[in-house]
Structure I
């Protein structure tokens, strides 16, 4: 059961840390897109990228529910 919870949290944490690593290494991705949008004051792009990252944090809830369904001790 801990493996399911770790997978759910890790996917969101990896996306969260992408902004710094993509900016430092000039890699393409949502982190670099968000940084460029912030520097250019493109608020529509900032809101879209923030919403996309927020969706990944919302994915954690189904993983928690899956843990409760699969583990009878969690009920």
Structure II
């Protein structure tokens, strides 16, 4: 298991202004990843993302980021 760099901690904000809300506990689409709920600090868009992508995610609504993953 890899050591966390803090990117999966609730409240973490990446360089694109995406905030970690919670760990959904659901399996992600990348090997060994989990889906996390993220929110854009600019527009409030809420979406799911692989734990492995959090550090580089962009808002799917206004930053041309990848579509979010389902998490409900």
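When distance in nm of label points 7 Å out along Cα→Cβ at positions 7 and 23 is calculated for each of structures I, II, structure I comes out greatest. Here P(r) over Cα pairs in 10 Å bins from 0, in percent was derived from just one of the structures I, II, and that gives 23, 59, 17, 1; the source is II. Each of I, II could give relative contact order in percent (Cα under 8 Å, 6 or more apart), but the derived value 36 comes from I. Consider the structures I, II: one of them gives -25000 for helix-only ellipticity at 222 nm (-39500 (n - 2.57) for each DSSP H run of 4 or more, over all residues; to 500) as calculated from the coordinates. Say which. It must be structure I, since only it matches. Could you figure out which one of I, II the value 1.7 for distance in nm of label points 7 Å out along Cα→Cβ at positions 31 and 63 was computed from? Considering all the candidates, the number was obtained from I.
The numbers here are math on the coordinates, done by the rules we state, and not lab data. Note that the coordinates shown come from a computational prediction; the quantities given were computed from them, not determined experimentally. Cβ atoms are built from the backbone, for glycine too; each structure is taken alone.
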